Structures are given as C-alpha cells and as structure tokens.
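What follows is calculated from the coordinates using simple rules that are stated; it is not laboratory data. As the structure is a computational prediction, the values presented were derived from the model and not from experiment. Cβ atoms are built from the backbone, for glycine too; each structure is taken alone.
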Structure 1
Amino acid sequence: MLVPSLTIDFQIPLQSATLELAKKIAQLEPFGIGNAQPLFVSSGIIKDIIYFGKQKQYTRYLLHDGDMGLLEITFFEKASPLYTIGTAVAVAYYLKIDSWGGKIKLSAMGRYIGDKV
C-alpha cells in the first residue's frame with residue numbers, strides 16, 4: 001500500500017507564522033523544481049471552523065496555541081468530522097501573502113491536518 005508523505009522544512013510555533021515571515025519567503029520566489037516553497041508544521045487547538053465555497057466544500061480552521069499564537073489555515077477540501085472546536089491538531093502549511101482591496105494579510109494554505117505529523 002502506498003502512503004502519501006510530505007517533506008516538512010520547519011516546525012515553528014504558531015506565533016512565528018507572521019506576515020513578516022511570509023514577506024521574507026516571498027523574496028525567495030519563484031518556487032518550482034530546485035526551489036521548493038517552504039512547508040511549515042505547527043501544533044495548535046482548533047478555536048473555530050469556517051466552511052466556505054458554493055457548497056461549503058472548503059474549510060478554514062482558526063488555530064491557537066494557548067499563548068500568543070493565532071493562525072487561520074485554509075484547506076481546499078471538506079473538513080473531517082474528527083476535527084472539531086477544542087481538538088488539538090498538527091497542521092502542515094505554506095505561508096503566503098494575500099492582497100485584496102489594497103489590504104495585505106497573511107495567508108496559510110493547508111496541506112495536512114492530523115493529530116500528529
């Protein structure tokens with residue numbers, strides 16, 4: 001049986017996932033073969049779950065670490081019923097800069113969510 005795997009570049013606390021870090025990462029673009037976008041992993045507790053898309057087929061998790069860390073991570077897939085508000089999870093994600101209507105904010109694109117990495 002084949003098991004999918006991810007190569008994690010850095011494990012960081014949620015509070016280290018900042019817009020400033022995303023700006024530094026953007027300076028490394030373009031990403032592609034030989035220059036992969038860094039994949040981060042963090043642990044946190046689900047504070048909120050937001051479903052979006054025409055059929056609510058996508059999910060945003062708001063995670064906190066009980067300290068200063070708070071991060072919204074978007075997954076373009078349906079949420080698992082295993083992960084509810086208050087659940088401790090590990091997430092793997094890419095950091096990006098999102099600009100809309102003249103505003104710039106941090107964007108985290110999820111690749112994995114589970115109870116461990």
Structure 2
Amino acid sequence: MKGFTSVLCGLLMAWVGVATCQDVEDWQNSEMIGQHKEPAHATLVPFAHAAQARQGHAQQSPFFQSLNGLWKFNWVKHPDERPRDFHQPTCDVSQWDEIPVPANWQLHGHGTP
C-alpha cells in the first residue's frame with residue numbers, strides 16, 4: 001500500500017507540474033498585472049507660473065486636459081474580434097456606442113458586471 005501511495009503521489013505531482021507549465025495569453029494570466037505600467041505616484045499638474053501653482057486649481061492650468069466626456073466604445077467578447085485598425089485615426093467609429101467617462105463600461109451594457 002505504501003508503494004501505491006508513493007506512486008500515486010508522484011503521478012499527482014507530475015500532473016500538477018505539467019498543468020502549471022501551460023502557456024496562457026497575457027490577458028488570461030492573473031499574474032500579469034504590471035506590464036507597461038508606471039508605478040503609482042501623486043497627481044502632478046504643471047502650471048505656467050509659481051503663483052498659479054500656489055492657488056492649487058488644476059483645472060485653471062493651461063496644461064490641464066480633462067478626459068471626462070462621451071467616448072466612442074466598441075466592446076467585443078474576445079480580443080481577436082476587435083477591429084484590427086482601431087488605433088488608426090482613419091478607423092470608422094461611427095457605428096460604435098458612446099459611453100460617459102469616467103464610468104464603469106459593464107454598467108452601460110457592455111460585458112457582464
């Protein structure tokens with residue numbers, strides 16, 4: 001019985017080893033959370049001059065650009081279904097939905113919340 005248990009444990013360990021060596025896409029890999037990511041830092045806003053910076057109103061800086069508003073949005077179930085030229089300025093986005101930013105896109109009918 002000891003021999004059987006040892007063989008069973010050995011086979012189980014070999015199977016686990018093979019199962020953990022499988023290649024997965026980056027978007028499926030839960031360990032892939034830091035690629036192409038800047039480390040966290042405090043928000044920095046440049047100002048035209050020191051007096052303006054002391055007032056601390058970021059929206060009044062000539063270098064401040066809010067990204068809030070309506071954005072064109074195209075959700076697909078799998079990355080391979082995305083438009084291949086979506087990043088090109090010539091891509092036709094006229095049929096894409098619009099969502100408010102900031103927002104949670106799942107709560108606007110895309111994907112599963």
Structure 3
Amino acid sequence: MPVIQAFMPTGAYCVDITDAARLHVACLTDPNIENERVFAFGVPFLWNDHLAIFRKRFPERTFPGDLPDQPAEPRVLDLEPARRAEEVLVGMGTSGWSSLEEILMANTVYLV
C-alpha cells in the first residue's frame with residue numbers, strides 16, 4: 001500500500017470505453033456537434049470507492065483496508081464540455097455516464 005499512497009493521486013475520473021466510443025461516433029455523425037471539444041470525463045472516483053465496490057461484489061474475497069487520508073468526496077471539476085458530453089450520451093439513448101461499478105465489473109469480474 002505505501003507505493004499506492006506515494007505515487008497515486010487521491011482520485012481521478014473514469015470513463016467507460018463504450019461511453020468514449022459513443023461520444024466519438026456522435027461527434028462524427030451528429031450535425032448539431034460542430035467545432036466543439038467534447039470531454040469524456042465520466043465519473044469522479046476515489047481509490048477507496050474501488051475497494052468498496054470490490055468488497056460489495058466479492059464478499060468472499062479479502063481486500064486491503066481503505067487508504068488513509070482520502071477525502072470524503074472526490075474532487076469534481078465543473079467543466080461545460082464535460083456536461084455537454086453527458087448531454088450527447090443522453091441524446092444517443094443512454095442514461096448518461098456508466099457508473100464506476102459498471103466500469104469496474106466489466107473490466108475485472110473475471111480477474112478477481
């Protein structure tokens with residue numbers, strides 16, 4: 001754990017590859033999207049959020065304890081292009097960004 005604490009930020013943003021792909025297709029095909037920077041920010045997270053999801057989804061497994069000194073909530077950047085990206089996803093028939101849990105399970109369910 002000390003390596004994680006020393007070199008990794010307290011949190012970041014996570015975006016599902018399917019959401020990113022949908023945004024690419026929308027930006028290429030939607031005539032209402034022109035000369036825009038569409039940011040695929042996805043969902044903010046803290047590393048302890050990952051651990052909580054793993055503990056919930058795999059109760060029979062043992063995971064490390066929470067990282068100390070994590071903030072209570074992730075730092076959320078309020079960027080208009082990020083909000084616009086979510087609007088684009090909704091316009092493509094989704095409910096918005098995939099959740100952190102959906103993203104983690106799609107990528108780790110067969111690894112844990």
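Data table
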| quantity | calculated |
| --- | --- |
| Origin of the derived value 49, 28, 20 (Cα extents along the principal axes in Å; candidates 1, 2, 3) | 3 |
| Answer label among 1, 2, 3 for the case where helix-only ellipticity at 222 nm (-39500 (n - 2.57) for each DSSP H run of 4 or more, over all residues; to 500), calculated from the coordinates, equals -13500 | 3 |
| Highest-scoring label, criterion being distance in nm of label points 7 Å out along Cα→Cβ at positions 13 and 93, among 1, 2, 3 | 2 |
| Highest-scoring label, criterion being FRET efficiency 1/(1 + (r/R0)^6) of positions 29 and 53 (r between Cβ atoms, R0 = 35 Å, to 0.05), among 1, 2, 3 | 1 |
| Entry that produces 26 once relative contact order in percent (Cα under 8 Å, 6 or more apart) is calculated, selected from 1, 2, 3 | 1 |
